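Each value in this text was obtained by applying a stated rule to the coordinates, not by laboratory testing. What you see is a predicted model; the values in this text were computed from it and never measured. Cβ atoms are built from the backbone, for glycine too; each structure is taken alone.
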Structure I
Amino acid sequence: MTETPETPAAPADAAPLLDDLSNRLFFRLYQCTNMLHKTGTKALDDYGVTTQQWAVLGALSRPGHEAGIAVSELARFLMVSRQNLTGVLSRMEAQGLIERRVSPSDSRSRLIRMTATGQDLWEHELRQRIARFYAESLQGFSTADCIHMTHYLQKLLDNFRALDPEPHL
């Protein structure tokens, strides 16, 4: 472990404790990820929307993306492979939630955008259900807790990006 102002050198006998703590932390993240997918999908089950589809709709609903977004850009934003995203997009297209359109700037490129059906579902049903899911999931967390957790998760994400600087997943 390199000593920096933020991380003073730990005594040699602390290494097993740090290893155990790291293992517990990463296992909890793994468990939380699995439970997020399970409970998040259950929360939107009435609409036939999974957490992966929820993430796509959320990404497409961001201001400035009304005209659509290239699959490669969407994959980078969501940090998933194009291959994994392709299946999700195909199912969403079959459900009538998204459409693929020819890019006005490059006729060889396709943009993904929400359909009117997808936008209506997102605005009038899903956002309210997701807000309730967030409130239930974060029960007992203060605003400060949420700010700190967001900060620490961003630091972890930054470290992951340093470990894998490839722009494509």
Structure II
Amino acid sequence: MAELEQHDQKITALEQGVIALFADGVKVIGLPKSVGEIYGLLFARDAVLSLDDLVVLLGVSKGTASQGLKMLRTLGAIKEVHSPDSRKTYYQADIELKSLVGGFIREEVRPHMKSAKVKIGALRELVDRGDDFALDRIERLDKWRRKASLLLPILQKILSS
């Protein structure tokens, strides 16, 4: 795996479109735009890319690229590729929807659901027994949390088909 050739150091119009699509998509789920840009480029490019390649191509700092790659690895959205010819680590997108959604649910949604249970319990402690309105709202929040918790395994199962 060689360094990027001079002609490969530009992003094509198609790659720009894919990058924009993923950059917009990650904003919806609260992730940094740079994470979407990195994934978008890896998704669109028919070659593995190194950290340095991403810095050059996307015009981001090494720290931004490194943090983005770390997040994408944690989510299971990219794979590391090692080359016997180089000491660098290269990356490619994991393009299986199951991996992407499964990683997001595991790393982002499930921890939120666990903390929501604790937070809802703490809210119950703050409410006076006679405050039917507040008790109803807290119970509704807990009901939504329970339904979402039931839905997560089903969603993962559907996407693994």
Structures I, II compared on mean count of other Cβ atoms within 10 Å over residues 17-24: the greatest is II
Output 2.7 (distance in nm of label points 7 Å out along Cα→Cβ at positions 89 and 105, calculated) maps, among I, II, to structure II
Value 0.25, calculated as FRET efficiency 1/(1 + (r/R0)^6) of positions 25 and 49 (r between Cβ atoms, R0 = 25 Å, to 0.05) from one of I, II, is from structure I
When I, II are compared on Rg/Rh (Cα atoms, Kirkwood Rh), the highest value belongs to II
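Give the label, chosen from I, II, of the structure having the highest value of FRET efficiency 1/(1 + (r/R0)^6) of positions 113 and 145 (r between Cβ atoms, R0 = 30 Å, to 0.05). Intermediate values should be presented prior to the final figure.
Working: I: 0.25; II: 1.00.
Looking at the calculated values, the largest one is II.
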Matching -18500 (helix-only ellipticity at 222 nm (-39500 (n - 2.57) for each DSSP H run of 4 or more, over all residues; to 500), computed) against labels I, II points to structure I
When I, II are compared on relative contact order in percent (Cα under 8 Å, 6 or more apart), the highest value belongs to I
